[in-house]
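Down below are the structures I want you to see.
Please treat every number below as a calculation from the coordinates, not as lab data. Computed from a prediction, not measured in an experiment: that's the story for all the values here. Cβ atoms are built from the backbone, for glycine too; each structure is taken alone.
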Structure I
Amino acid sequence: MEVGKIIGTVISTVKHEVYEGKRLLVVQQLDLEGRPQGPVRLAVDYIGAGVGDLVLIGGAPGVAAKVFEVEKAPIKDLIIGIVDRFDLGDELVMTLYDEVKE
């Protein structure tokens, strides 16, 4: 599981049937200090997140198939939570309303 920030949306008129009716969002993974880390990823929204939200990204093998009740789901990342804030020890790292650190 990782922390990320939603930075965009994906609109697709032709897609795999598993994606029908689901929102695809662009997520920038963040390190534990709130800085961008790694490449931007696409994730299927499971909870109603939106652009600017700080989120939990997860997806062990088979989780998406179970969540969406399909036999096989070509989904690697799910947005599984909206983070209000996260702390590291006694230090506040980031809240939902903070800008991503550069």
Structure II
Amino acid sequence: MYSIVECSGFQFKVAEGDVIKVPLIKAEKDTEVVLDRVLLTGDAEKTTVGTPLVAGTKVTAVVVEHGKDKKVLVMKKKRRKDYKRKNGHRQQFTKLKIVSIA
């Protein structure tokens, strides 16, 4: 069984046992998180598409860790004007392990 869930404005295709990397969630390590914005669920025989959400379906996950991703470089340049700027940041993330889809 798999589902497509929305978390922090992003959509993720998940199945039981998957580990996904989502934008930072304020939750302690080893705590359960319920993702209730389920857009689609399906298995080998049947697929249910929500309008916009699938009613009564939720995905339970456990917080594995928090961390910082690789550096993202942001470059700005205006040609012939001697204007160049280079900035960067490291986006924070949360790893979630999917426990169940109900």
Structure III
Amino acid sequence: MQVLKAGSRWKSAVCDTQVMIIKGVGEGHELSCGGAPMVGAAEAGGGSLDPDKAEGTLMGKRYVNADESLEALCVKEGKGSLYFDGEKLGPKQAKALPTSD
């Protein structure tokens, strides 16, 4: 199982996507990209991209799950989409700043 702790780096086994975990959840979970589990930054990947999970990632964007318990920063973009325990991760929305008078 993957240990998704803050500061760890992961890469896709099926495309060029690479992420760094900003807010981790520990172990017992699965982070995947393009339909295949992500591997450690130093590990070799292999496999083929699932076309149903190939919407892509954008460099510099932060991706989160629905309750924002996991946050991953995309450090290299690719063709695969990110999933956490089967749930698709979406780009984190910017928080609105308070207005000043």
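Comparing mean count of other Cβ atoms within 10 Å over residues 12-19 across I, II, III, which is largest? Largest one: structure III. When semi-axes √(5λ) of the Cα gyration tensor in Å is calculated, the result is 24, 15, 12; to which of the structures I, II, III does this value belong? The value was obtained from structure III.
One of I, II, III was used to compute volume of the Cα convex hull per residue in Å³, for residues 36-75 alone, and the result was 100. Which label is that?
Label of the source structure: III.
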